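Novice: Next up: some structures, all given as structure tokens.
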Structure P
Amino acid sequence: MKVCIYGAASAKIDKKYTEDCEILGRMLGERGHSMVFGAGSTGLMGAAARGFKSAGAHVFGVIPKFFEENGYEAIFYEADELRFTETMAERKTIMEDTCDAFVIVPGGIGTFEEFFQILTLKQLGRHKKAIAVYNCNGYYDGLDKMMKGIIEKGFVNEECLKLYRVLDTKEEVIDYIENYSPDDIEWSMLKKT
């Protein structure tokens with residue numbers, strides 16, 4: 001399975017997140033999965049990529065040319081395959097189309113944007129892929145609370161909670177994406193409030 005990992009690019013975050021995501025990458029790689037990601041070599045993106053590589057798994061990175069030209073982000077040149085794009089939109093489309101499942105690890109604005117984009121696309125029926133949110137060290141407790149709050153207030157249908165899963169352990173993340181079935185979702189209910 002090709003697993004798209006969305007996560008932080010920052011090198012300034014606590015090492016407990018970096019170490020944990022490297023282990024997650026290694027565990028996924030050891031189970032025969034490959035990685036699709038934004039090609040960053042630092043932060044949790046780089047950690048997950050190192051984990052996959054340490055397991056001998058294939059790593060495919062996608063990054064806009066201007067990141068390299070302007071030095072916005074250190075690039076993971078150790079990727080087995082590296083594709084440069086013109087735009088961020090092209091980057092995201094390639095990542096979305098190439099993967100079989102999504103795993104969101106802790107991250108910043110870009111990670112939240114990527115999560116909500118793939119969640120919206122799934123709600124609109126544009127894909128039916130697993131979306132696992134890895135709640136490493138409770139990082140996504142606030143997201144989970146926010147989503148349940150907007151459902152309680154009637155802004156989103158409760159059925160949308162089935163579109164993704166917030167999971168506390170690496171083992172739960174792996175089990176979820178490996179055993180995910182889109183048949184558990186009543187697709188006709190997603191846009192009804």
Structure Q
Amino acid sequence: MSPTDRRAKPRTSSTDARARLVEAVIQLADTTPLPDLTARRIAAEVGMDPNVIFRNFESLENLFVAVLRHLEETTVDVLASSDVMGLLPIREVFLWIKFSSWLSLTGTDPALLEADPDLLNALRDLTVRHLNINPEMSDRAKSAAVVIAFSYMQAQVLFTPTQPQLFTDEAMRDSFDLLVAFIDQLGRQADTLA
């Protein structure tokens with residue numbers, strides 16, 4: 001084949017490749033079990049060679065951590081732009097919990113999974129606002145409410161698909177009502193959490 005017969009593939013910038021790979025993982029995570037998210041599968045989703053992943057992220061683990069960072073930022077953006085009160089069913093939170101749990105269970109260094117403290121503070125403050133918690137509560141009480149809310153969501157993400165007889169729609173609605181009442185009581189008990 002002569003050099004003129006070969007068509008050069010358009011090159012993708014590193015920034016564009018990284019963004020496309022992160023988005024591909026997020027899209028695949030909706031329908032593909034996380035252990036099946038291989039370099040070959042992800043690269044095929046965006047029409048790239050699997051080596052692009054390793055050139056840009058060095059490992060699949062680093063790509064998945066980049067996905068976590070993206071999901072965290074997107075979650076804060078969604079919460080900041082929403083006026084809906086309550087625990088919002090945010091896809092990015094679902095995926096963040098799914099990815100962080102899976103990476104933690106598969107041995108990823110916990111330090112890699114830690115979010116930026118400023119982002120976590122923003123997430124806490126936005127969650128407090130959406131849960132309609134008294135902003136005058138102590139930081140300790142606010143953090144406790146956020147931990148409770150995230151624990152609830154984590155249980156829902158991890159157990160609903162595998163334990164449908166326990167995590168029925170009715171049980172989830174009832175548990176949400178109880179959670180709201182519990183968080184309301186936390187506001188009344190906030191003085192005990194100075």
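Each value in this text was obtained by applying a stated rule to the coordinates, not by laboratory testing. Model, not experiment: these values are computed from the prediction. Cβ atoms are built from the backbone, for glycine too; each structure is taken alone.
Novice: helix-only ellipticity at 222 nm (-39500 (n - 2.57) for each DSSP H run of 4 or more, over all residues; to 500) was computed and gave -13000; which structure, P, Q, did it come from?
Specialist: Working: P: -13000; Q: -21000.
This figure was derived from P.
Novice: From which structure (P, Q) was distance in nm of label points 7 Å out along Cα→Cβ at positions 159 and 175 calculated, if the value obtained is 2.7?
Specialist: On the way: P: 2.7; Q: 0.5.
Computing distance in nm of label points 7 Å out along Cα→Cβ at positions 159 and 175 on every structure in P, Q gives 2.7 only for P.
Novice: Starting from the value 3.7: which structure in P, Q was distance in nm of label points 7 Å out along Cα→Cβ at positions 47 and 183 calculated from? Numbers along the way, then the final one.
Specialist: Working: P: 3.7; Q: 4.3.
Clearly, the read-out refers to P.
Novice: Who wins on distance in nm of label points 7 Å out along Cα→Cβ at positions 135 and 167 among P, Q, i.e. which is largest?
Specialist: The structure with the largest value is Q.
Novice: Given structures P, Q, which gives the highest value for Rg/Rh (Cα atoms, Kirkwood Rh)? Show your work: numbers first, answer last.
Specialist: Values: P: 0.96; Q: 1.08.
The maximum falls on structure Q.
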